[in-house]
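There are structures below to look over.
All of the numbers you see were taken from the coordinates with simple rules; none came from a lab. Keep in mind that what you see is a predicted model, and the values were worked out from it rather than measured. Cβ atoms are built from the backbone, for glycine too; each structure is taken alone.
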Structure I
Amino acid sequence: MPVILATDIIVYLVFAFIGFIFWSACARDGYARQVWTHIRGNRLAIISALILAAYAGVALSDSIRWRDSVMLYNGKVAVSPENKTIYSSEALSILDRVFHKARANTEKTFSAPMADKLYVKETIELEDGTTIRDYAALKYPSTHLLGTDKVGGDVFFSAMKGVRTGVVIGTGTTLVVIPFAIIFGVMAGYFGGRIDDLIQYVYTTLASIPGILLIVSFMLIFGSHGYQGGLITDANLMLGVFVPSDRLFWLCLIMGITSWTDLCRIIRGETLKLRELEYVQAARAFAVPRVLIMVRHIVPNIMHLVLITMVLQFSGLVLAEAVLSYIGIGVGPEAGSWGNMINTARLELARDPVVWWSLLGAFAFMFALVLPANIFGDAVRDALDPKVNTKTKSGGD
């Protein structure tokens, strides 16, 4: 039985957008072709794009999940008194099934990366009946690439589970930010007057409130209910397959609501300039409706700013989720998150000897996502920046 979370739809939309961009770059001229023409000569940007594509693939594989039917001891499928199939409360994704051994092969407690013994001494009884304090052998030696955590779970697999959360936060928040910023920014810049004053008052007031306070209050009201990760109950499901109330979804929503003001300012300033250009003035003279002018002449000419800003903000949003989960208002404790791993590692760093690999795993996976995103964002910015393109052409001539 398939299970679809509200945040899974975000991942599906991301892949649909990537497919559209790829088709645009191959089939017709435009921003996508311009960006590809510029980037394909940048080896570092191509490598970064491949790394980002790998992260997106992991996020997609962790967003396609289903529940298996419960099997009886005689090999038959369990059914309810109403003759309906009974399904497990654990919905396993493709990622869970591919890394089944890493998920299932747990140890007693901590073990170092690729070790063959536990990291903690325990009392061992020898064959002659005597007991000693020593490091016990692992059940699955030299198989845990980044070691195991306090409950014996594989740290590498936990870091892999955090990929989907990072991608969803970065892209899901963007899906909320862009409509708010474009609508209010274009309206403020094009109409001016009282509409401009009202919109400026709204986003100035919103920006003056510390974002962390809004996020905390919103998550306490809405994010404390619904699916927190882990097992799925019938109370979480709608129509038997859809989980509408997802804590990660609410986190994306509130982060988007508190993050659109900066982009709105940029779009407003650009719209103030665009509305004075000749082709916009000509459209006004021919009595073209204002909405049509904004849709056809204003919005297409600000999309490069939207794209550049959001690509560069992606890494900041990923880091913000880690911070929010670290202080306890991010995703649920049972959901995969680098912030939760860092929060857990905070206590482990005070041990003697220090357990450092949980922090290393979260940091390495986060760094491998944030750095390529920044490099690729710089390449996109250079491709769409008219000043850079002009300098490049002048130098070539």
Structure II
Amino acid sequence: MVRELETGLEENTKGHETMIRKTRLFTPGPTPLLPAAQFAMAAADIHHRTPEFRALYTRVLAQMKEFVGTKNDVILLSSSGTGAMEASVSNLTSPGDRVLVLSAGKFGERWSALAKAFGCQVDLVSAEYGKTFKLEDVKAALKLETRAVFMQATETSTAVRHDVQGVAKLLHESGSEAMLIVDAITGLGTTHLDMDAWGVDVLVGGSQKAVMIPPGLSYLAVSERAWERMEGTYNPRYYFDLRKERKNAKNGESAYTPAVALIAALGAALDYIAAQGGGDLAKGRYQLVENAETISAMTRAAVQAMGLKLFAPDSPASAATAVLPPEGVDSGVIVKDLKSRFAAVITNGQGEMKGQIFRIAHLGFFDYMDTIALIGALEQVAVGTLKLKGFEFGKALIAAQKVYADKINSGK
């Protein structure tokens, strides 16, 4: 069956030589780049130990607090999101500390690997791929000696949304002294989060996601309680010493050479998000999240109208949608077909899920027009390559259009 589809894919690409193809990313990172951010990068030929850069850095750090939605300090690091995850572990734990990891995918597993690398004793609450964990299981696994709880806001590898507020409330009501550290790398800008009100101690983000700039920056919003905890921990840290970065940030500098062009791009992206909210960055953030919520709902409705099944139907994320291919079909066929015929880049499953699901992203610089275009391309794949029985052109588009119309008419 897969070989037949691959042959059909080759045949389908013939005859498309007369059509131009514009590459479009529908991946959960890197995401499409904001043009204004690209221009800012091109013009960022300033030295990082100058008044000009200090002014830019100070402004961006202040904007980041508004974007995250916190009164806490936000620290920028020149690294991928995994660097900020590692910094969370190394700064907030000591060798031998007992920690609790909530895992339901590849990135939850990364928390476990990081904690073990720094000598922590890891307790694990896990859920099968495509599911989220139960709060009663989290409560049962929590111990008096638990020093930290690590989780994702969105598990991008499976397109599942986790209940950050529920876990935070559970920790508060239990009287636990455990820090709550949340990987919100794909959650920020796609999910409504309230770090301060919920009592999250560290919120981690990354540049190649909802803020629409290239990979290379990560950031952490850190509570005062977490800063106090750092004074009593003794895991090794040097480049990722958050206290050092906080001290330097007060003077408008980073501890080490910063990614100057990316910081200029981040400033431009935050200005763009603020403009979406009439100059109010908090309102712009809200609009960004609602945009992701809308286009993810459109996509879910569309693929279901094709007769395909969602991989995470019970707790779907708005950062990305994971879809099961038809029975007997490798999801890579769909990924390859969309790229070869339409230059639309979606992602396969990760690790053991490769070939089992395909994922379509919605975070950052995506809009209604992008979504409709991709759904139209998916219809072509459904009819031309997959030859889905009973499916006709327009069904998926109609389903998506109805979701959009209902959303706009409801005013939500």
- Message: Please compute mean count of other Cβ atoms within 10 Å over residues 79-86 for structures I, II and give me the label with the greatest value.
- Response: II
- Query: For which of the structures I, II does the calculation of Rg/Rh (Cα atoms, Kirkwood Rh) return 0.99?
  - Reply: II
- Origin of the derived value 0.30 (FRET efficiency 1/(1 + (r/R0)^6) of positions 143 and 279 (r between Cβ atoms, R0 = 41 Å, to 0.05); candidates I, II): II
- Quick one: volume of the Cα convex hull per residue in Å³, for residues 63-238 alone came out at 237 when computed from one of I, II, so which one is it? I
- Message: One of I, II was used to compute Cα extents along the principal axes in Å, for residues 55-110 alone, and the result was 43, 31, 16. Which label is that?
- Response: I
- Message: If helix-only ellipticity at 222 nm (-39500 (n - 2.57) for each DSSP H run of 4 or more, over all residues; to 500) is calculated from each of I, II, which structure is the one that comes out at -19000?
- Response: I
